[in-house]
Structure P
Amino acid sequence: MNNDYGFAEKHEAVLCLLDEIDRLCRENGIKYSLHGGTLLGAERNGHLIPWDDDADISMLRSQFKKLKKIIEGDETSLLVIKKSEIAPWLTNISFLKNKTQKVDVDVFIWDYITDSTVGQALKINLLRFLQGMMKKNIVYSEYKGIQRILIWAAHCVGLPFSEQTKILWYKKIAKDFLIGKKKYIHRSNDAFVGCSYIFDADYMKSYSMIRLEEHTYMVAKRYHEFLIRNYGEDYLTPPPEKERRSQHGHNKGFLPESERGGGFIRR
């Protein structure tokens, strides 16, 4: 296992955590898919990306609810479900405190979204605004023009409300608002760009297996579509060395805004 970036121990713990999640899912007929950089590393060379310090999976909300019920209903479970420290709208699965190495698996939830392009834009931009209401330690220099103003406005609007209240609003909109005829899905708890990538609902209905560090995990059969849309056609080529660092919740946005749900274009 590559240790050029000092993550060898973390990677061992990540694989241990992924194995436990995979075991629970297989034993209980729950479907999930490797996701994000974890899936990218598996496809590139069968290894975790050396400069990545966590792991990602994605699940339909119906499957996540089953997994959550099992974990929270088992007092002996080694796992705990919690909100992300970086992005409160994102869910993590972690080991309980008796594990010395702190690692997380980010769980990206697929929710239904209407087939109306106007409705898609409304739902996605409401979720984005709520993300802005929950953001902490905002570095405004990372945003430009109107985006900076909107982030500031969303942050100010969110100040009177508790984080728990804002998370409840977020989940309600993600789960129940503008779901249409359940023909399309999107990752409702993904970052600003990621939540706007809309797939047909069949994307998360068929699964296969993929190798990662001599382990075998589930993956959506059509995962190449995700990799192209998230990382570009040349996703098998690693980035330049200066860009090889862990990036939590950052999408580079390979689809132009006009081709995402938030841009009024149906996918």
Structure Q
Amino acid sequence: MTIDRKQLKSEAKQAMSAARPAPFWVALALIGIAVILNVLAMSLDGSLAAMRAMYAEALEGRITYVEPQAAGGLLGWLLGLAVQIMFWELAVGFVLYSMRVWRRQKAGVGDLFDSFGVFFQAIWIQLLPDLLVGLWSALYAVPVSTMIVMTGQLWWGVLGLPLMLPALMALYSYRLATYIMLDDPTRSSWQCVQLSRRLMRGHRWEAFVLDLSFLGWGLLCLVPVLGLALMVWLTAYQQITNAGFYERIAGAAWSAEDIPSPGPQPPEY
């Protein structure tokens, strides 16, 4: 099965037009919450204070690096961890929202927090693929860093780039794990990751090209003032298109009875 990228993106726009409230406002809420959480995290790990100090130094004509000093000790660390967990939960919640928009279901800002209904699964489904991709990345990091240390030549970092291919392939192989988990929370995170790898066979290049097709929009986001609003819209557009990509691949597999179908709609949490 081949994915028609133009049709997929056209259908995503149609789904966005039909959704109420508009996905732009839900994406804006997501980004707003994420910014607040990020500022809080930076305050806890000392990054915000360090940036302010460096900015003050720069205004006086001095370029000085200020080492961040984490605030609050163990309590600060625990609060920082809580902030990171919130990031993971919101990310999964936005995937759920995007699936519902694509499927023309009732969807809104509240979906961002529905991931708390599968709290631990939402955390693990974010961690496990990253962990596996990180292990594949060691095929690049270990030999390249060793050669740089032994020879003192940084060009080994460029020469070894082909060794990043397995990690890149793994990144796209596990792309659908979150969608699968949301469709059927009874599956373990490991089962979701393995099923994603199975579904993505023959579709990794299509997913890569789909990502590249948003590059032009991403560059426009760099335009002052206009870029901020465009970034919010693009966040929703890209995620809803990705939800459609999942629907195409998983739907074809269910129809062919290659995998057990979890049902046509994600469950209510």
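We did not get these values from a lab; they are worked out from the coordinates using the rules stated. Bear in mind the structure is a predicted one, so any value in this text is a computation, not a measurement. Cβ atoms are built from the backbone, for glycine too; each structure is taken alone.
Can you rank P, Q by distance in nm of label points 7 Å out along Cα→Cβ at positions 7 and 95 and just name the one with the largest value? All intermediate terms of the calculation are to be shown ahead of the outcome.
Numbers: P: 1.7; Q: 2.6.
By distance in nm of label points 7 Å out along Cα→Cβ at positions 7 and 95, the leading structure of P, Q is Q.
Output the label of whichever structure in P, Q has the greatest value of distance in nm of label points 7 Å out along Cα→Cβ at positions 31 and 207.
Values: P: 0.8; Q: 2.5.
Going through P, Q one by one, distance in nm of label points 7 Å out along Cα→Cβ at positions 31 and 207 peaks for structure Q.
Comparing Rg/Rh (Cα atoms, Kirkwood Rh) across P, Q, which is largest? Walk me through the numbers on the way to the answer.
Values: P: 0.94; Q: 1.01.
Top value of Rg/Rh (Cα atoms, Kirkwood Rh), among P, Q, belongs to structure Q.
Supply the structure label, taken from P, Q, corresponding to FRET efficiency 1/(1 + (r/R0)^6) of positions 79 and 239 (r between Cβ atoms, R0 = 30 Å, to 0.05) with the calculated value 0.60. Show your work: numbers first, answer last.
Values: P: 0.40; Q: 0.60.
Computed on structure Q.
Given -12000 as the derived value for helix-only ellipticity at 222 nm (-39500 (n - 2.57) for each DSSP H run of 4 or more, over all residues; to 500), which of the supplied structures P, Q does it correspond to? Before the final figure, lay out each step's value.
Details: P: -12000; Q: -23000.
Computed on structure P.
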